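> Right after this note come the structures.
What follows draws every value from the coordinates through simple rules; no lab data is involved. Computed from a predicted model, the values in this text were never measured in an experiment. Cβ atoms are built from the backbone, for glycine too; each structure is taken alone.
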Structure 1
Amino acid sequence: MSFFSRLNPKEGVADFISEFSRPNPHRWPILGVSILITTGLMFWITQDEAIGPPVPYEVTYITSFAPDRTTEEIVAGNIANQNRKDELERILAEREERKKEIYRALGRAAGMDVAKIEREAAEEAARAEAKAAAERQRIMEQAGAADTE
């Protein structure tokens, strides 16, 4: 039996008529509620009032720098920003070293060989870096070979 043979509207209409013609005290309220729900949904769906494309947003640009800055002012601002960045990196490095020191103390208190663990971690990092460098080199060679073709 094919799929479309099961979608025969004649059989559906005949089934509806036979069921609706039987005496049932609730058939009119059920039919009314069904029609009301269907009509309500169709009315709600068709009330979309979008006409044409949406109105584009009004964008307000905020300028951070004066447009008439001189080269000296730009260089001075870059130097100040670099100094702030270096200071932040120094503070973060100090915090990281303090954190490592706390973990070393914890490891010593737990009876671990902290020097051995750090040595193994450094070797693992060196292996990972060497593998990444080899992968970068392989990709660069492939890119170079592809450029010459």
Structure 2
Amino acid sequence: MNRRTLLKSSLAAGAVTLAATAGLLAPGRVLAAYPSAAFAAKDSAGALSTAMGSPEYSLSDEISIKAPDIAENGSVVPVTVSSAISGVESISILSEANANPLVAVFALSAAEPYISTRIKMGKTGNVVAVVKAAGKLYASKKEVKVTIGGCGG
């Protein structure tokens, strides 16, 4: 190791240590709030109530769910949700047959209301996409049949 590399490394380590000591590097401040009570809820109504503020939603044909009709492996079920509703604040995905139905919550701000992810399903059931727009909840459902259980099945 040459002298120049040693000096650069020492200076960088000292700057990081000084910033951490001064409280400028506090990862707890940057992390988003995790709705643990919503993800621990045992029913869809409780999960929606905790995560979105209300369990009441109206069905909408402006929400599109793309998921397989038959999932060969419940551990990795691809789900894509998009919405034509304007002013979308968040999109949540629930799997009604799971022991804990809330699978994901995506907070959107000025972004296209489109998400794509893979979820875990324990058994055959409805996948519900709940869109929050202008303070109201809208939803769409699609049944997915699971041939191999993903949540311990």
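> Match the computed value 2.2 of distance in nm of label points 7 Å out along Cα→Cβ at positions 37 and 125 to one of the structures 1, 2, and report its label. Intermediate results must be reported in sequence, preceding the final value.
Numbers: 1: 6.6; 2: 2.2.
Working through the options, I get structure 2.
> Continuing with this model, one more query. A value of 0.75 was computed for FRET efficiency 1/(1 + (r/R0)^6) of positions 93 and 109 (r between Cβ atoms, R0 = 30 Å, to 0.05); which of 1, 2 is the source structure?
Working: 1: 0.75; 2: 0.95.
Structure of origin is 1.
> Of structures 1, 2, which gives 3.1 when distance in nm of label points 7 Å out along Cα→Cβ at positions 101 and 133 is computed from the coordinates?
On the way: 1: 3.1; 2: 2.2.
Derived from 1, not from the others.
> Something else now. Work out which structure the value 1.19 belongs to, where Rg/Rh (Cα atoms, Kirkwood Rh) was derived from one of 1, 2. List each step's numbers first, then the result.
Values: 1: 1.39; 2: 1.19.
Only one of 1, 2 returns 1.19 for Rg/Rh (Cα atoms, Kirkwood Rh), namely 2.
> If you don't mind, there's one more thing I want to ask. Compute distance in nm of label points 7 Å out along Cα→Cβ at positions 77 and 141 for each of 1, 2 and report the one that scores greatest. It would help to have the intermediate numbers written out before the result.
Working: 1: 4.6; 2: 1.3.
Across 1, 2, distance in nm of label points 7 Å out along Cα→Cβ at positions 77 and 141 peaks for 1.
> Of the structures 1, 2, report the one carrying the highest value of distance in nm of label points 7 Å out along Cα→Cβ at positions 13 and 117. Write down the numbers at each step before the final one.
Details: 1: 8.2; 2: 4.0.
Ranking 1, 2 on distance in nm of label points 7 Å out along Cα→Cβ at positions 13 and 117, first place is 1.
> Can you say which of 1, 2 returns -25500 when helix-only ellipticity at 222 nm (-39500 (n - 2.57) for each DSSP H run of 4 or more, over all residues; to 500) is computed?
Going through each structure in turn, the value belongs to 1.
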